[in-house]
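J.: Next up: some structures, all given as structure tokens.
All of the numbers you see were taken from the coordinates with simple rules; none came from a lab. Owing to the predicted nature of the structure, the values given are computational and were not obtained by experimental measurement. Cβ atoms are built from the backbone, for glycine too; each structure is taken alone.
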Structure I
């Protein structure tokens, strides 16, 4: 088996399988234009925002469920 062809095929498969949404496109764009640090910072910022939204949703849902069980 040709090792180089195998590695190229694996990398191509991973590139195709990776979900590319608007945040992924933003990270790729920033990485290509401004470098790795800017791309990583964009990705970490998006992850932080997702974490904040998830925390707010969990706290809100907890309050709703606690209020519904108190009756």
Structure II
């Protein structure tokens, strides 16, 4: 079931986030939605990120904060 996560990063990081999530989940079975809302990205992804993936997210983009949503 898809989940929404909040990623606080510069608005220039949108493409880096899309590439990162596509590398984790692929891009052929579903849509990864990354939207800029109130100085952060609201990302809809297929499942929550594992701790190692959160670490890799910080390496892939200039992420200030990652928050697991619903």
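J.: Kindly point out which one of I, II the value -31000 was derived from, the read-out being helix-only ellipticity at 222 nm (-39500 (n - 2.57) for each DSSP H run of 4 or more, over all residues; to 500).
T.: Details: I: -31000; II: -9500.
For helix-only ellipticity at 222 nm (-39500 (n - 2.57) for each DSSP H run of 4 or more, over all residues; to 500), the value -31000 is produced by structure I.
J.: Thinking of I, II, which structure, once mean count of other Cβ atoms within 10 Å over residues 9-16 is computed, gives back 14.5?
T.: II
J.: Still on this model: Starting from the value 17: which structure in I, II was relative contact order in percent (Cα under 8 Å, 6 or more apart) calculated from? Let's see the in-between values first.
T.: Working: I: 17; II: 53.
It traces back to I.
J.: Ok, one more. Between I, II, which one scores greatest on volume of the Cα convex hull per residue in Å³?
T.: I
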